[in-house]
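Q: Alright, structures below, take your time with them.
Any read-out appearing in this document is the output of simple, stated calculations on the displayed coordinates, not a laboratory observation. Bear in mind that the values here come from a model prediction, so they are computed numbers and not experimental data. Cβ atoms are built from the backbone, for glycine too; each structure is taken alone.
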Structure P
Amino acid sequence: MSQCRVCNSNYEPFINFGPQPIANGFIPEEKSNDEYFFEMKVGHCENCNMVQLIDQPDREKMFHGEYPFFSSLSKHMQVHFKNFAETVTTRFLTQNPNPFVVEIGCNDGIMLKNFAEKNIKHLGVEPSENVAKVAEEKGIRVTSRFFDYDLAAETRDKFGPADAILSANVICHIPYIDSIFSGVEKLLSEKGVFVYEDPYLGDIVEKTSYDQIYDEHVFFFSAISVSYLSEKFNLELIDVEAQPTHGGSMRYYIARKGAYQPAENVAKLITKEKELGLDKPETFERFRANVEKSREDLVGLLKKLKNEGKRVVGYGATSKSTTVLNYCNIDRELIEFISDTTPLKQGKVSPGKHIPIKPYESFKEDFPDYALLFAWNHRKEIMEKEGDFSANRKWITYVPEVQIF
């Protein structure tokens, strides 16, 4: 039995992905014998309906001075965060002559720069020092710490209440969720909003996108669970918006209880989630069976191609790829190397399975027969970029099912 991080109820895991390394732990090959692993199990709390990792590695193992993820490398994400910032500004900040915006996990400043360019008072909170430094170089005010209640209280004392607290693909990373939401409640102005987006549980279940499950993602949110969590801190879910990012995300708008009239979208989404069964344990048993079939199909296809003498490489050394490679036991016998544009990953090996990570030029210079698309959530952007490859070679994907295209 495990204890829910939200409501303290006991719950059991519904799936075990086995030993998993740090998903972004790309390391030099000579250090591959000294690698950290943890047992990655996922459970569903039937009381508050939060889906969560049973155990998570210490945060310092995941977020540190060599964190190899920079959001601004994607042009599509630059556009997405510009639109995110404009939406929040238009809906909530125009009535205040001097608004204050805080972002939890600002990464390299991809979203906050849109506020900084308009001289809007802001603060980015980013514990990974290397990416925080990149944000600072863009003229963004950043503190390189983890967000919690104490930091929220310090921030309010120093800068005043926040009119908007924003976050993207970060809140799901943080196990001490009570400190986050109590910190939000402390820092928000009376009409302030907490707006965050994360990979959406409904999409993960419907698409069998189990690679969204890795060490950093401790929570898998739904409107049902976010409503429960918000009410616990006298907050209220006032709107939701589906987003295409990361293969399917949901943006949640939260405010002080009674500050705004909740949009009809909230009740509609909760109804849809109950129809999908996100509040029922049998839904997650079916999900487990679908994940096991996906593993069987992918490994079977890769072995078939190897027996036919075909060359397969990976495209995108993503965090998500770590779950797939280790759960499916795929090594360099089935995938020669993984191509990636991130300099910090190049010349290293993949976590756990130690497949070489090579620069993007290696992919362009020596086209394989097939490319396994680990960065499937950027499929549209990649297909626009890789016309030469697609004209003569084929791609493999495993979401929503294993297929060649």
Structure Q
Amino acid sequence: MNTSKPLRSALSGTVLVASGAIGAGMFSLPIVAAGTWTAWAIASLILVWAATLTATLLLAKINLQFEPGASFDTVVGSCLGSPWRTINNLAIWFVLAILLYAYFSAGGNIVSHTAQQLNANYEVSEVLASLIFGLVVALMVWSGSRLVSAVCSILLFGMVATFVGATGGLLAGLDHEILWQRPEAASRFAWYTLPYFVTAFACAGLVPSLIKHYDGDAISVKKSLWFGTLLSLLVYTLWIVANFGTLERAELAPVIRAGGNVGDLASAIQAKVTTTNLPLVLAIFSHFAITTSFLSISLGLFDFLADRFNQSDDKMGRAKTALLTFGPPAVLSAIYPQGFIIAIGYAGLAMLLTFFVIPVVIAYKQKLTSAPTLLALGLFTLVVAICKILATLGLLPSFP
């Protein structure tokens, strides 16, 4: 009896961490890693996983000094003061808002792609599709967290089932010659992938929830972070292998030139596979993944803004918060609908500040861990930030 309870507890936390990290962002992985191909992509994933896990465990160690349920706002304000609290809040807002824009873009792209699949003569504008998709999500978030939680539970189950079906189908037909090819100068493209991979492992935001879930039990929190991030690493590795064992490098080039959106990648895979039901399973998985991510990020941003602006929880107050939440990303997606990959990269840059720099500063101030660990995290953060800045300026090699 006593041994089964910790097992269930570890599993619940693992699922929470993995589901928080895994979502529509995984569709960006084969796009940004096409230049490096399989070996370097997996090596880069392992590097980012190790750095992210270290930083997240450090953040958990800091949060465990406070009462379960204490938010980042409380922790940063108490440890570093008001200026750092403001900087951290701005970074969190930017991360959530830019990810919401990314999912507006991805949602419109996949809905338009699916509509054209169902009827080749019926073309849906991606901008219109993204606005309709966003409106449906906004209405659910406005209705309350209970509805969002229920819908996400259903979608998460569907996402897992269709991921197994889609990935299993692709893995069954792997072309090992394509998978393990070694493109010329592949290593130089690895730097470009780092900011995107940081976003893929973004589960640090769940640390306060985990501590509250386990009522401050440090061992259970650490186990959940270890197992949850390892599960994410496994899923991402399988996804990279499934894609790179199906599509040749040259076949990904037009997908990237088109913006690298979810529907474009799905179309490329569906054009290559011959299994009857696999394209349908892949399309359903895409919808599940995007909608789940869209809902969870929307709810997080909605609650964050409601708290920051002290909005009431009645219908009118929630309507104002919904407008603040969905308005800017919707306008941006209408102006620039093909920004999924770009947004994922910038989210990774902002995450470096709130989930790497701030924990390192607090840990250094309070002497919570060894100097080599802090130095390694600081160096990793600096390298990834430089990579993103150079990529933005067009000074970093990218494929094609």
Structure R
Amino acid sequence: MNTIKIGLFGFGTVGQGIYHVLGQAKNAHAEIKRICVRDLSKPRSAAVPSALFTDKPEDILDDPDINLIVEVIDNPEAAYDIVTTALRRGIDVVSGNKTMLARHLPELIDLQRRHNAALLYDASSCGSIPVIRNLEEYYDNDLLLEVKGILNGSSNYILSRVFDHGESYSQALDRARQLGFAESDPTFDIGGWDALFKLIIITVHALGEYVAPERIFTYGIQNIHDADIRYAREKGMKIKLVAQVAKVSDTAFTMFVMPEFVGPEKYIYSVDDEYNGVVIRGECYDRQFMFGKGAGSLPTASSILSDIMARRHHYRYEYKKMAYLDRPAYTTDVTLRIYARYRTTDIPAILPFRKITEMYISEGSNYVIGDIQLSDLIARRSELDAPDIFIANLSRFFSDRDVSR
């Protein structure tokens, strides 16, 4: 491959960032030949020749000179059509669409193999942090025990404003909207879905297993209350929205997304504002920590550029761990210790706790701390959406390894 000729789908915040970083990258030997957008009449701040733009996908997909598709649109269905069409035609693709990838990754892996095309997507998970390629290459062994962290910058920014600046949750959410860290409808971020889709992609490269989104317990921060914040502060902790996949035995692993009480001895305690932080734990190397901006125009664009350069060197994901004979199996038969705050909903009657270690009842709010099976949380997930309920994890995985931390 000499000059990489790119067909770019999408010219929003990230698309414009890609155009900018390609202009700055002297050794990229890549140029954007065409840009497909939904609305040609939309004003655009970047000084881009109008002849580059089209609103017809076939102008890119049918162009024999274009040898790389870069897809950064926000519509997962449209992204799926673009990516699958390109792969079936043997065209390499770089994508940042975590929702599309998490829902269709097994099919996309198969298409790559059958049509000898490569799909790279480091930008889909944690922006500028090279999590996927590190898991794919450096941690290519069966010693990996856990990948855990803050994968969503919007929710982390909101919680940082609450715990570090004394703002209320509603004030912090408004500020996040004003700065563009949260959408007008922030459900995708604060509901945990963004972190979930990233975790699914990460798990494929960490353990070689794909788990569909509907099988994974996902709980966000939208119901957090002053009582929960006060409890965390009294215990010297913060609340973070945490995604994790962890081996629970030699033959099984589990994964979930939920708020967690985090103490100052943990690496992710100090991950604040819109930053992401990922802890990778192994059998022989204890913990390693990766930190950086997880979203935004230029951080994401830099990750896209890294994938573009990787294709220049013929790099592709090999999905080696999916070929392991003794891959661990996904299980929800694990015990968690959770904090459940409620007011009128009868949480002790809804959730079948195996053991209750603490209970508090007052006129304003109540909480219970106890041990429960993850499978029971999944079975009762819809009932936990009541606005007077908030659930948070009190992490106990690998606590025996952290006694001195």
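Q: To test your reading of the models, identify which of P, Q, R gives 3.8 for distance in nm of label points 7 Å out along Cα→Cβ at positions 146 and 178 when calculated.
A: Attributed to the structure labelled R.
Q: Who wins on distance in nm of label points 7 Å out along Cα→Cβ at positions 26 and 378 among P, Q, R, i.e. which is largest?
A: R
Q: For volume of the Cα convex hull per residue in Å³, for residues 186-369 alone, which of the structures P, Q, R scores highest?
A: Between P, Q, R, the highest calculated value is found for Q.
Q: One of P, Q, R was used to compute distance in nm of label points 7 Å out along Cα→Cβ at positions 58 and 82, and the answer was 4.2. Which one was it?
A: Structure of origin is P.
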